[in-house]
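Each structure below is given as structure tokens.
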Structure I
Amino acid sequence: MPSVALFALVVSGCSSAPTDGQDEAVGVAHARGPVTVAVAGDVHFEGSSAAALQPDGLRSVTPVLSAADLSIVNLETAVTERGQPAAKQYTFRAPPAALTALRSAGVDVVGMANNHSLDYGTNGLADTLAAGRAAKLPLIGIGQDAEQAFQPHVVDIRGHRVAVLAATQVLDSSLAQQWTAAKGHPGVAAVQDVTGQKLLLLAVKTAAEQADSVIVLMHWGQERNPCPLPRQESLAEDLISAGADAVVGSHAHVQLGNGWLTTGGREGFVDYGLGNFVFYARGGAAAQSGVLTLTLPATGGVSSAAWQPARIQGGVPQPLSGVDSDKAIADKEALRECTDLAPRP
């Protein structure tokens with residue numbers, strides 16, 4: 001089993017690391033306060049969602065993403081302009097400008113552990129990683145081997161260290177072995193088997209020992225099913241027990257419920273599904289979107305969660321207000337009924 005290392009990356013402007021020869025302990029002694037983390041769901045740039053590639057194409061959601069200390073999305077596409085499509089029903093790819101568009105909209109970290117990251121093979125994966133480096137936008141959940149794929153992104157925000165990891169429970173059965181990152185083998189952080197689950201839980205435990213807050217992005221569930229599957233609930237419990245403060249999901253292309261989960265002597269927040277974000281949804285439940293903003297106190301856990309609802313129009317989310325917003329928030333809260341989650345911490 002490959003080792004999982006903790007990779008620290010400090011975001012410019014947010015670090016409280018000591019400078020000018022100051023002792024490291026001085027920096028650590030700075031008071032740590034709460035931080036806010038915004039998370040949004042599935043993103044690609046196919047069809048109508050290619051509108052997000054235009055200048056200010058994501059201006060409608062830039063304010064809510066930029067307002068948080070850290071913003072994260074799940075990107076379901078290979079970032080490449082070469083390669084051959086995989087033998088599967090849907091294959092997505094986007095130009096490097098996609099990462100520039102996300103960064104310009106306030107996105108700080110991109111999760112890519114999902115069933116589309118390798119739609120254009122290992123060449124496409126190499127291009128994706130290179131595009132992330134060029135855009136200075138951290139990509140998590142993919143890598144040249146398992147160690148890189150399971151590495152968290154760690155950021156210091158005013159002395160509060162936040163670690164973010166990404167993994168998937170969903171891969172096409174015919175491609176799962178080929179796409180799963182392993183020792184000396186590129187791919188995604190996959191947890192469809194016991195080996196992958198152990199790697200993820202080890203990575204979470206390691207991150208929890210070195211960071212104040214740990215967030216795990218999970219690609220999981222069943223498409224168009226608004227309720228979590230037993231394997232999702234089981235893994236959520238394991239992740240919270242291992243040290244995750246929040247577990248946030250995607251993949252179903254509809255929203256699922258959220259709330260607080262107490263297990264293994266710990267409490268954490270779980271959102272089983274955020275739905276689509278930048279997507280070619282045409283209406284109905286698939287077009288219901290939004291941004292989840294979590295407040296992470298220095299003492300650990302999640303003290304509050306706020307849902308800014310949106311509706312996808314022309315491939316891009318448009319935030320809701322007034323009566324429409326109130327109804328969308330109530331609809332999201334009602335999805336908790338088929339989960340084992342509590343409405344409050």
Structure II
Amino acid sequence: MTAERAITRLPRKVVVGTTIFGGGRTWPGLAERAGELSALVDRMAVQAKESWGRHGLDLAVLPETVLTPDAGLPADRSIGTDDEVFDVLRAVARRHHTYVIVPLDLRDAGRSPATPAYFNAAVLLDRDGEVAGIYRKTHPVGVRPAETLEGGIVPGRDVPVFECDFGRLGIQICWDVVYDDGWAELARRGAEIVAWPSASPATILPAAHAARHRYHIVSSTPRNNATVYEPTGMVASRTTEAGSVLVHQLDLSHVLLGWSPALREGAALRERYGDRVGFHYDAREDIGLFWSNDPKLSIDEMIGTFDLEPIDAQIARNLAQRSRSWEALS
């Protein structure tokens with residue numbers, strides 16, 4: 001292993017926050033809702049500091065269209081990012097020096113202010129409260145007998161990856177989960193975390209996307225659960241209490257290891273490195289996520305001492321060996 005490789009794979013801790021919020025609540029008005037959302041981020045930030053001290057909160061994810069009312073036509077419920085209500089959310093991002101994902105129905109003047117388009121969107125605020133980017137839902141829902149998508153919402157076209165100071169962030173929204181195109185594009189573009197603001201608390205599909213595309217997914221919903229999924233597809237952390245917030249620290253310099261006799265389901269690494277190594281291994285699934293808690297030692301170096309092979313490298317090697325076996329018989 002080269003020195004450069006070891007340096008680039010040193011631990012990269014990220015603290016993410018999410019919530020179950022909105023289900024069954026009466027929409028109180030735009031200013032009041034902004035205040036409620038600000039208070040949720042305050043709670044996430046407090047929990048982050050209690051658990052991880054100076055590191056604090058890096059990313060807060062809120063549920064789908066949570067800022068704007070779920071009633072009437074898009075023209076009646078949508079707002080622009082220049083609306084003064086955003087000042088409240090910009091302020092909470094600055095106060096806690098965190099990125100915040102604000103989902104809403106977005107009015108976009110586009111080419112003609114007289115005929116704006118309306119999007120189901122998620123606005124990413126940076127640590128200074130500035131708009132760092134916007135994702136527009138590419139798969140709004142159409143429900144019979146209506147012939148429009150979400151009352152007249154325009155589907156987005158782009159699936160951007162946002163370069164945040166902690167890593168590369170993608171966003172998908174609710175019904176996007178049914179289609180693989182956006183998730184695959186985010187993987188192709190190198191997303192490391194995907195936020196999934198949703199009205200649905202579905203778990204099977206986001207878990208499958210996390211496992212297939214090898215990134216963390218953070219869901220935020222109005223009911224049932226809000227969850228952080230690992231790149232194995234397994235649950236890293238979950239809350240099920242309405243109105244609760246969940247804060248979780250993950251590491252973007254991780255490796256995925258499958259079963260091997262040398263690994264002993266993680267016991268071999270724990271015996272040698274103690275608490276300097278972290279992992280979540282599931283014997284039923286024969287796979288685990290491993291990371292380093294030592295700021296001077298990479299997880300690559302740790303697994304290298306046992307000659308352990310990351311699962312995706314093992315899969316690729318096995319496919320190559322299969323091809324060579326076929327060639328030998330032809």
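Readers should treat all values here as calculations from the given coordinates under stated rules, not as data from a laboratory. What you see is a predicted model; the values in this text were computed from it and never measured. Cβ atoms are built from the backbone, for glycine too; each structure is taken alone.
Can you say which of I, II returns 21.6 when mean count of other Cβ atoms within 10 Å over residues 43-50 is computed? Structure I accounts for this read-out. Look at FRET efficiency 1/(1 + (r/R0)^6) of positions 179 and 307 (r between Cβ atoms, R0 = 41 Å, to 0.05) for each of I, II: the largest one is in I.
Highest-scoring entry among I, II, by distance in nm of label points 7 Å out along Cα→Cβ at positions 187 and 299, is I. Each of structures I, II was scored by distance in nm of label points 7 Å out along Cα→Cβ at positions 67 and 291; the highest score is held by II.
Of structures I, II, the largest value of Cα Rg over 2.2 N^0.38 Å belongs to II. With distance in nm of label points 7 Å out along Cα→Cβ at positions 211 and 227 computed over the structures I, II, the top value is the one for I, the highest of the group.
Among I, II, considering only FRET efficiency 1/(1 + (r/R0)^6) of positions 59 and 235 (r between Cβ atoms, R0 = 30 Å, to 0.05), which has the greatest calculated value? Comparing I, II by FRET efficiency 1/(1 + (r/R0)^6) of positions 59 and 235 (r between Cβ atoms, R0 = 30 Å, to 0.05), the maximum is at II.
Distance in nm of label points 7 Å out along Cα→Cβ at positions 115 and 219 was computed and gave 3.9; which structure, I, II, did it come from? Matching structure: II.
To test your reading of the models, identify which of I, II gives 2.8 for distance in nm of label points 7 Å out along Cα→Cβ at positions 51 and 315 when calculated. Derived from II, not from the others.
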